[in-house]
1. Out of I, II, which one gives -5000 for helix-only ellipticity at 222 nm (-39500 (n - 2.57) for each DSSP H run of 4 or more, over all residues; to 500) as computed from the coordinates?
2. Using the calculated result 14.4 for mean count of other Cβ atoms within 10 Å over residues 58-65, pick out the matching structure from I, II.
3. I have 18.2 for mean count of other Cβ atoms within 10 Å over residues 98-105, calculated from one of the structures I, II. Which structure is it?
4. For distance in nm of label points 7 Å out along Cα→Cβ at positions 26 and 170, the calculated result is 5.2, so let me know which of I, II that is.
5. Using distance in nm of label points 7 Å out along Cα→Cβ at positions 66 and 122 as the calculated read-out, with 7.2 as its value, let me know the right label among I, II.
6. With mean count of other Cβ atoms within 10 Å over residues 50-57 coming out at 22.6, pick the structure among I, II it was computed from.
7. Please state which of the structures I, II yields 28, 20, 18 when semi-axes √(5λ) of the Cα gyration tensor in Å is computed from it.
8. If you work out relative contact order in percent (Cα under 8 Å, 6 or more apart) for I, II, which one comes out largest?
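Read-outs throughout are calculated quantities, based only on the coordinates presented, and are distinct from any laboratory measurement. Everything numeric here is computed off the predicted structure, so don't read it as measured data. Cβ atoms are built from the backbone, for glycine too; each structure is taken alone.
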Structure I
Amino acid sequence: MAGYFLREKIGRIATLTFNRPEKRNPLNVEVMKELEGHLAAIRDDNDVRVLVFTATGNTFSAGADLSAYRAISDPAERQRSLAESARRTSRIIGRAVAMLGSMEALTVSAVNGYAIGGGWSLALGCDFVLAIEQAEFWFPEVDLGVPLGAAACGLLTAAVGPFRAREIIISCRHYKARELYELGLVNRVLRREEFPTEVQRFAQELAAKNPTAAAFSKATVNAAAARIVRTDLLLPAA
């Protein structure tokens, strides 16, 4: 693999870390394909009960890698290229979010700084979001002239309702972690100096839970949030 991520496993906890801090952990098709490979390996490891998804540096992820498009001088061509890239990246981010949601292991995004665009989408795809006080989140897509992907739109709408979701998406406003905690989009806001320790403590608490009950509860909540409540998910099979 290209090495955009670090993956380790200690006991029943796997940690997946964005590792391109000099580029602010950008997303492109190559990065996302590597991410899918790591998620598949973690999904298929029956010993893993918790995945912690985090990053090196002071940025969780700056979202789509726009470096190639800024170099295009013609505005119309630049916009066409950006729109096509957004479609490709949106599809693969949607697949990664679906993998996070369907994984039996519980997933925790530990947001250590900026989570922008697709980076915020990936954080939203996790079961729990922990963030440092200084973390900032925003979706710049509308200001860039492209729609936000369906995965993020669906997650936001399920979490905060359509009125607030439209405001977050269309305003392109920056949100601090504490404000998102009040909106129900962040579980815990932590001081930078305590962040690694508290994230691990939280992950260990989750790893100690009954895995079958936790996975079943996760699946039922996700189905209810998607308004696809199935009776076969409400009780385990005999």
Structure II
Amino acid sequence: MNRFGQLIAVTSLLLTGWAPEQAHAQLIQSQDVARASEQQLRAMLERDTEGLRLDKVFYRDALRVSDGPVSWKVKSDVSDWVSGRQTIPIEVLVNGKPETVIQVSAIFKQAVRYPVLKRSLKRGDVVREGDIKWMEGELKNAPSGLVEDTKEILGMSVTRQVMADRPLQADWFASPQVVARGERVRVVAISGALRIESTAVAKNGGRLGEIVSLENPESHRRFDARITGPGKAEVVW
């Protein structure tokens, strides 16, 4: 090629933005990026954690990198991974040299042992020891406040309907009612050394320590009292 031909060739390269290195660049499809990233994440989980499992990895776009052998390096610590969906940085290396850092989306599940009810309970039902069993499995987006010790809920009443085999949450349970609406309650009124006992009718139910409205069955006068036990209350001054 003469000098004029060489000049035309160089000019063509400059105008099209083509470079020899780019001509040999490789395109990695999104599913292959996700697969390679998943392998790295699973290897780290198997080596460094117990209970946490990888469900799936997503990467949306194809990835273009320089020509050469590609390797992958997770740029996140296992201790930072929790159940649910997270974004994980992955460093892409070509010929052993860092090329770029991508962000993949990973869904983790946590394998836990948790108590459930053997049967569904409706609001107000009291939990007995025979109502509880233990299950083990992976929970995606595990709720906060899971019951870990069944002693915390034995003898408690449910504050909402709770279906069988659902992971139990502590805020679904409360002390059971010890005074029912319409129940005759033994009331104590104490003022200094003076102590008066009488009987009144509860106008609403309540739990231990709660304040309920009582009515004197003779005068029909209403007053407040704090529940001190089953069928017992103390006047609130």
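1. Going through each structure in turn, the value belongs to II.
2. On the way: I: 23.5; II: 14.4.
Label of the originating structure: II.
3. Numbers: I: 18.2; II: 14.8.
Attributed to the structure labelled I.
4. II
5. Values: I: 1.8; II: 7.2.
Going label by label, the one that fits is II.
6. On the way: I: 22.6; II: 15.0.
Structure I accounts for this read-out.
7. Derived from I, not from the others.
8. Details: I: 18; II: 12.
Going through I, II one by one, relative contact order in percent (Cα under 8 Å, 6 or more apart) is largest in I.
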